[in-house]
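Chemist: Have a look at these structures, which come just after this line.
Bear in mind these aren't lab numbers, they're just calculated from the coordinates by the rules spelled out. The structure displayed is predicted, hence computed values, not measured ones. Cβ atoms are built from the backbone, for glycine too; each structure is taken alone.
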Structure P
Amino acid sequence: MGRRPIIAGNWKLNPDSVEQARELADAVAEGDVGEVDVVLIPPAVFIAQVRQAVAGAGVAVGAQNMHPAANGAFTGEVSGSMLRSLGCAYVVCGHSERRGVFGETSEFVGEKVAAALQVGLTPILCCGETRSQRDGGSATAVVAQQLRDGLAALDAEAAARCVLAYEPVWAIGTGLTATPQQAEETHAFIRHWLVERFDRETAETIRIQYGGSVKPHNAAELLAQPNIDGALVGGASLKAESFLAIVGCASRS
């Protein structure tokens, strides 16, 4: 079946000011997004301004993180309903930097995924192995466990409303990229896992992005793979020209 491509730009802890954030969002909004779901994922403090900048441009806005609780004594956190009130449509759950730097467990990530769906956000659930895990032959086992925990509370109907992102940790921000064959192999494994966990229809519906040093020069070959439905873009999303070039690759894939 034909899955609509989804390209999301994760700005991480960038840029430095709201003026720069608006300028970047304005530049993306002026581009041609074609038949692609395009998502900008700025720091939380810039969400409202970015949402305003892309209004009417066919570009959605997401958040980099959320807390699963609806409210309470969680200083520094934001809830899904808060993000929805700002116009967010997506939220990243379980990015490797949240897992590795901030110690988030896969079970906690699963709570976020369920809470996001409850308030109408589309979770982008990230999974991926480290270099040592890949070299040790446990890459697929690691990915399967992250998916098992991340989707634990969901039935097939809820799972079909999620986006998955395979991001090999060794390729994030390193300049290294999984070859199209390596990426497709893991994406195909994830698709097969989804068939076994839910059913074939659900597995064929869920979009799986690739993330890990995606650039304009390698995007086309990655996005041409049958089980790669888009990209979660890091550094290349901080320049509108390179980000829109990747969107263009998705339009042609």
Structure Q
Amino acid sequence: MADLVPAVDRALRILSAFKNGQAEYGVSEFSRALNLNKSTVHNILNTLVRYNLLEQNKTTRKYRLGPGLIELGHLARQRRDIRDVAHPFVIELMKVTGETTFLGLFENDGITIIDKAEPPGEMKIATPIGQRVPFCAGCFGRAFLAWMSEAEVDRLLASPGLRKFTDTSITDPSDYKASLAPVRRRGYAVDETEEYLSGVWAVSAPIQDAEGVVAALTVVGFTGQMTAAKKKTTSRAALQSARQISQRMGAPSA
């Protein structure tokens, strides 16, 4: 077994203590249960509270699990579930279109690539899993923002705000908001003018569960190789795949 980092090990032992069902612990209880001195326990607790992994009951002065753990658990479940359900469709969409296909989640005001499928051969568009993409990155972001509340869209447009990636990037907030309307009508977003990457065409379709849009499928190809007919069939295939995934995720309208 690899060597453990003592401070991390102690913090995780504190969190794991709640597995026995006890809702709250005081500093002395942690100290006795884990055989740690009170000063060490107190410092670790303060750190865990700082990151919302624990919170202190103002009445009892004891510590209980914090909301940060709920958020992390939700993200872990979302990543696992979405990727497991979508992966076969990501692969099939790549095969049908012959183009690179990405699966992305919207988190922390941007998009994280959590799965991908690349066609064989050297001429392809590649991005590593885990890559972060700005919220305003061409059609990928619009597949999410088109179904967000107006207040949330306004917040994103104010900060972090729009960025200029190419000469055709939309940088005016009013124009950007207007570009979301046709996305809602069609059910998917298209980057026809190389807004994010020069020489690249893309289409993005939202994936929904019972609560709303949770991910998006994006297919990207070199503009020079995308005929009008191929753009049409690729857009239809992306939309169909996103709807099939949404159905499996429990979306009522899928």
Structure R
Amino acid sequence: MKDYVESFLELLYPEKNTCFFCESHDEAINDRYICPDCAKTIKKIVPPICIKCSKPIDLNAPEELCSDCRKHDHSFEMSRSVFVYDGTVKKGIYLFKYYNKPYFYRFFGMCLVEFMKDTNYCGFGLVVPVPLHHSKLRKRGYNQSDLLARYISNNTDIPYGDVLKRIKKTPKQSQMTKEERRKNLKDAFDVKKSKTKSLTGKAVLLVDDVYTTGSTADECSKTLIKYGASKVYVITIAR
């Protein structure tokens, strides 16, 4: 499966040494997929951050949790994100998801793996992508979270698990409030019957592209724990 996916995506890659983001050509790009100018505009999330969801917090904050995590219990143990969701990164994720540029998984996947190794975010028994509803998957042709999860698995020692399925077609959430998102996603996921045993006792790494309110991560985590996962951790490109 890996060879097939790689071979297919190879046909879509820009010419070597072409920046994925601005499509400029620069010999310095090599296997980083981004030119020096675009790299300078990317903002990484830096401490101090919420220990639960990675949201940047004030240096003098009285607690290590953000206001949202103080108000709402999350089903996952913690979520980590690499970048701030704006500017170049936001544009790249948009192209990745909606403009038939699946090859972005290489850049973002590389960043996720480097982050995991640099921060010792490890010890997981299974890496699982957030699934798309089958109707959206047919339309888009690929699931960006699945490509990221496979990249992580192929570049670490964590087994990949095609475990979750989306059973409820939900409206687009970008304009919804936090509470509307939670209601929208209630009971939206399930575990594939043939995969339940693979979850038993496992610490699962759940992969998605963006962390917004945590509603998707929460609903997926509830489902995974219901079917035997011991704990769920989350990683996303940005928040």
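Chemist: For the read-out mean count of other Cβ atoms within 10 Å over residues 16-23, a value of 16.2 was computed from one structure; give its label from P, Q, R.
Modeler: Attributed to the structure labelled R.
Chemist: Given a value of 0.9 for distance in nm of label points 7 Å out along Cα→Cβ at positions 24 and 88, calculated from one of P, Q, R, which structure does it belong to?
Modeler: Of the structures listed, the value fits R.
Chemist: If helix-only ellipticity at 222 nm (-39500 (n - 2.57) for each DSSP H run of 4 or more, over all residues; to 500) is computed to be -14500, which of P, Q, R is the source?
Modeler: The value was obtained from structure Q.
Chemist: Still on this structure, please answer the following. Taking volume of the Cα convex hull per residue in Å³ as the criterion, which structure among P, Q, R has the greatest value?
Modeler: Q
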